[in-house]
Structure 1
Amino acid sequence: MTTRFLITGVQGFIGAHLARAAILEGYEVFGVDMYEVQRDSLAALGLDLGRRLYRAPVQSEDFVVAFRAVKPDFVVHLAAEAIVEHSELVPTHAFETNIMGTVRVLELCREQSVPCIIASSDKAYGEGKIPFVETDPLRPRYPYDTSKACEDLVALGYFRTYGMPIVVTRGVNTYGPADLNFTRLVPHTCRAAMHGDRPRNHRAMWTVRREWIFIDDVIAAYLMLAKKLLDMGRDFAKQIEGVVNIGTGQQSSPSAIVPHILRLAGRTDLQPILEDVPFHELLDEAVDSTRIRRLGWKPAWDLDSGLARTVEWYRTYLKGG
């Protein structure tokens, strides 16, 4: 019987790529997303889930109805308020979505004995000595990283209390084709280059070094973790203590990435504009990914080749638009 694979936040960047890859792997994929989505990465990838796409924010009663209708065999929970600026402007939405939405997903998984992956973030670590390892304490400072740290701790609380087959992933900055969140560094710079505009950047973050990973490598990690959870259940979750970092060890800063994208796009004439932005972000970030590498995963893309493929995708997608 085909495994029923439910993805929350399926119309987002990672969710859409995961849906496409899971279908190719032979899973019967269902998706849940908000009532209205401004930018649909599923459509950008040419994918239509039809009646297998449910409209329901994860913190709503409609989501409960959708979940029980799907009766999934596996869940990947990606739905979240993912933009730092939005989280600071409307923190209640970030907390309701990222924390209580996750509680609702976990309660339904507990009710129906469904294994799940909960997508946290390297930002949950907050500030501390890098690279972070999975056993490091979480020390968030601002609304976004606090909401992700709380989501993370809630999921691990369910794992430890109820013995549920749960894996929390702490991923680094992901980039690649079909990211339509144009406030993010890579899609913003690609769109600016294709439209002949000077990219705008946060002055205080210009030289901050973050770790970067190409979308295909993230999806490969998720599919590997899903297979192990489906095959081994809670024994696998216990083996990795319920959490894994997903990173590449490739750090870079906007001061390097933005000029590189402009070179790839043939627009070195566009000089970035550095602005003072009234939002708070963590500084240098990196994780130790030894745990997931020992499971057999490793990144296949370096930053240069990943950015080259990404720029070409936006060149085609944004042509004439």
Structure 2
Amino acid sequence: MKCDICGGSNIKLVFDRLEGFDYEGHYFALRKCSDCKTGALDPKLLFEEVENSCYADDYHAYHNVRPKNNIFQRLKNFIKKSALSYYLGYGKKRFWQLIFYSPFLRMAFYPKYVENGRVLDIGCGIGKYLHYLKELGWNVYGVDISKRAVEGARASGLDKVFQGELQDVGLEDNLFDVVDMHHVFEHVPDPNRTLREVHRVLKPGGEVVITLPNSSSLAARLFGRHWGGIDIPIHLFYFNRKSLEYALSKNGFKVNKVYYSDTFRGCAAGLAHLLFFNGRKYEKYFLPFGIALDLVFEPLLQKFGWGDQIMVKAKKV
């Protein structure tokens, strides 16, 4: 057995007999490359094999959430826009906006603003993120392997959304300023091939933004096989900062920004998975406490890399 990322053969078993609640009766192992530190599910199932059981109509990426207009949503939007304006150039920068640094950590996967820029969202679902980027001034494109998702995105008014894997949809070279993969890269069956395609469609100096579960997070260390980020069988790979930087460097990128978030949120989710087999169903009862702690302590924990979510921004070189 060889590592899918670096090709090394120094593969160690981390956990065996793992069972996903959406795929009961099937057992998996998690193995890790001792050279590049990438974890991988064994065996890996393709999207087509688990679509009906794991990506049904209630899958979160297919939800068409109606915008709320209550006081709490207006406050959230104000904080979000303020943080994006101060840190990423989406509006007039005012000195008082720097107080929103903690919420910014969850928004760091947004690209820095580029006037008339083109952005591609891989794994776009029904296009909620694309609609928001469009409102912020981007020319938006999307790719998703799910026919259901693409049909929903097009029905919502997004005409530049394509079905399939990136290498199959025929996009031009050097087309985009930014390519985004938000909790998608851990799902792709061939990470190196995907990064090579991202490199091809990005303009020189363009940026890829990758957000995914951090396999070296505090929650992953504390909860082990009950860590929520394992998410069997839909997560095929497990990255930390070292393994993600290796994969990016190997395929023509240079990392220039790394952020962590959701330290206590990840621990709250891990507790739900430890106590209940179908932990995802019960996470909502544990998450508010974790989110509250993150709002206070997250900026202080950045240097430790404990966040359950890692966000990497890398330039095409």
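Values quoted throughout were computed directly from the atomic coordinates according to the rules given, and no laboratory measurement underlies them. None of the values given here were measured: they were computed from a predicted structure. Cβ atoms are built from the backbone, for glycine too; each structure is taken alone.
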inquiry  = I have 1.8 for distance in nm of label points 7 Å out along Cα→Cβ at positions 56 and 272, calculated from one of the structures 1, 2. Which structure is it?
reply    = 2
ask   = Who wins on mean count of other Cβ atoms within 10 Å over residues 112-119 among 1, 2, i.e. which is largest?
value = 1
key: With Rg and Dmax of the Cα atoms in Å, for residues 40-175 alone derived as 17.3, 51, matching label from 1, 2   = 2
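Once distance in nm of label points 7 Å out along Cα→Cβ at positions 144 and 192 is calculated for all of 1, 2, which comes out largest?
Biggest value here belongs to 2.
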task = Please state which of the structures 1, 2 yields 28, 24, 21 when semi-axes √(5λ) of the Cα gyration tensor in Å is computed from it.
result = 2
